[in-house]
Structure P
Amino acid sequence: MRSPDSPPLFKRHLQPLLREALSDTPAVLINGPRQSGKTTLAQQCAEGMPYFSLDDATRLSAARADPQGFIRQIDRAIIDEIQRAPELLLALKLSIDTDRRPGRFLLTGSANIMSLPTIADSLAGRIEVHALLPLSNAEIAGRAPDSPDFLANALAQNWPAQARADTPWVGDALVEHVLAGGYPEMRSRTTAKRRQAWAQAYLTTLVERDIQDVARIDEATRIPQLMAILATLSGQLLNLRQIGGQLGLNAHTAEKYIGVLEKLFLVRRLPAWGRNELGRLVKTPKLHFLDAGLHAALVRASTDLLRNDRSRFGPILESWVFGELLKISNLSPGQWFLAHYRDKDQVEVDFVLESPLRAIIGIEVKASATVTASDFKGLRRLREHCKESFSSGIVLYDGTSALPFGDGLWAVPLGWL
């Protein structure tokens, strides 16, 4: 029975994809940050399956001491927080190789352990991985998984003529909505002070426990400082030498520590876009937080502060848009490429999405309620560069109506993401 104080249940748009995966794949992994709703979703998708949490100290000790014996006693099960005992993954491989029935194991992990080559290789062809990030804008609004998709509308330039009734977030309401983030527990807190307290406790837990599950860091006490520095630099080009210098670390160590935060789904590098796909690998990426609520907590942003100084809202709003675009593209058919654009003249576009068919959507983020033709400078440059592959350029703004600004260029409300 759910506690009256539990956060409300949301319909997660990943659920249909998970059910489909369980119907034909022996093991499925839900990967995502702690407290993003993985356990609840797993139990909804696999009702009746035995449930084992590796947050339980005794069970964790047993799994680490005898991984094959632990798995041998299980026919089908949900195994929660699998990153705490990566030794189980080889035992899972052996079990699956003798019994390849679909839907035997539904795993959750709060760290991207599939990035480790030995683990990825051992489970290749036996496991399907899905990312569950914090709640999306559409999930919070209660839209159905098959409701009109932002990317499909952008490709078709098919924007509703009238404001949508289920997107009430404008002005101060938009600020409050963004600062609340996407973590169900954080959103259940009724005041900004309580939400910030939850965020600080969450980040402390990651430092004190979860980081040790994915890496051995000599100076873990530097991690809170690192997160604070990254929060002030979010959305900017990643300069490892600058970041390391502020912490008294070399660039190599700074990169290692940032990699750990990436494995815990706190931050992610956004590569540079270019027509030459090989060239994208060597251009400077930007760094973004995956959740605007955590970003806001780290820079101590509040609705009152941002009401008096709207310029502080821009980087946090970009984090929110980045997270939304990741969630949307993760659920879309085919593989989308998400990047940023910056040319030799320093003309930039915040986000570039490339579809599986190589159609290009450019997105600029503006915290203001007013859009002018000059806000499309970067998008026009991107259109010139892409030529016929350019689909549309969008300035997301704090408004309620989609407005055309020329061939393929639109101002679109932030709440429509």
Structure Q
Amino acid sequence: MSLFREFIDRGMIAQSTNAEAIEKMLDNEKVTFYIGFDPTADSLHIGHFIQLKIMAHMQRAGHRPIAIFGGGTAMIGDPSGKNDMRRIMSVEEIESNIAKFKRQMSRFIDVSDGKALFLNNGDWLRDLNYIQFLRDIGPHFSVNRMLTAECYKSRLEKGLTFLEFNYMLMQSYDFYKLYNDYGCRLEFGGDDQWSNIIGGVELIRRKCQAEVYGLTFKLLLTSEGKKMGKTEKGALWLDPEKTTPYEFFQYWRNIDDADVINCMKMLTFMPLDEIAVYEKMSGSELNKAKEKLAYEVTALIHGEEEAIKALESARSVFAGSGSSENMPTTQLEESDFIDGKISVADMMLKAKLAPSKGEAKRLITQGGVFVGDEKVTSFDAALEHSAFESGEIIIKKGKKTYHKFTI
């Protein structure tokens, strides 16, 4: 099966500038392609992993990936999918984040002997002569057309700044630069990048009279059309210090039945004929599919050893023991206790099992919170300091979320 066909069969492709030409190129040539990553946080998250998996798929097929880190574009801020302007970041923060991105990506992408390139667009964007840039690049962009792009339309109501308006030109210039310097002829990205990718394709066509291509992949969405990868603690990070392997595993073990097969196709390297076996499952049988998904994705991100530990911990919890050394843990401080006690609601807030006391109260009054095997029936329920001296305390929220507390 061709690589392009596999992307289609996995339900990953959203849009492309010329599907037939791209498929032919991938089947018959060794192609240099690129994906951009703006370092707006100190870790990659599960949304980025879709792009990493695509890069790994492409590299295994003999193509050369370029990962562009937005040392320049992150100073502007991509308006795509945002209601408000992104926070302005310092150069130092951006460079620190890039260093962390590189370390994480190196687990998935082989950069030895030029098999892949990690580049920083700050190396060419930060020192641009603005007047010269406007004269060279500006004439090839129509303001009217730019304002119809989804990445700008969503920002017009609240106010699109001129700073953000430059973003499309910057990203398009990246493609132009990579085409000239590295022979890059294909840009990939999430579907929210479609307008920016089109900008680069058009810029190269106008300035170089050359045909290059763009292709976007579907975002990781639930069957209801909502973005996946959001937890009570925020994004589902690839950094184990921000999202532990156990929490990461549990996220996939607990997803809705309707999302399991799509996630298997998009996030794992499992053969499609193997996934087809799980696709036939229904009801309680789907728990096997969820466990397999959770194991495969955790092994890719954190390694097999951590995936096995997470699997064993999850099985222990689901079997009813409710205790594991790998379970998410919060260590309480003496200052957390008032008159020798701490409320269950405060414990939930500290562990981010609830975002507010109001939400903690709702969960408790609805009977969804347990301390050990005992249901918490009062919002004012509290535990004595002495209860922790003999060992750990486990709070269960709902049927599947467990959290351990120690002192």
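Taken together, the values in this text are just the output of simple stated rules run on the coordinates, not laboratory data. What you see is a predicted model; the values in this text were computed from it and never measured. Cβ atoms are built from the backbone, for glycine too; each structure is taken alone.
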Note: FRET efficiency 1/(1 + (r/R0)^6) of positions 11 and 235 (r between Cβ atoms, R0 = 35 Å, to 0.05) at 0.95, derived from one of structures P, Q, originates from structure Q
Using distance in nm of label points 7 Å out along Cα→Cβ at positions 355 and 371 as the calculated read-out, with 2.6 as its value, let me know the right label among P, Q.
-> Q
Out of P, Q, which structure matches -11000 when helix-only ellipticity at 222 nm (-39500 (n - 2.57) for each DSSP H run of 4 or more, over all residues; to 500) is calculated?
-> P
When P, Q are compared on distance in nm of label points 7 Å out along Cα→Cβ at positions 27 and 347, the highest value belongs to Q
Among P, Q, structure where distance in nm of label points 7 Å out along Cα→Cβ at positions 147 and 187 as derived comes to 1.1 | P
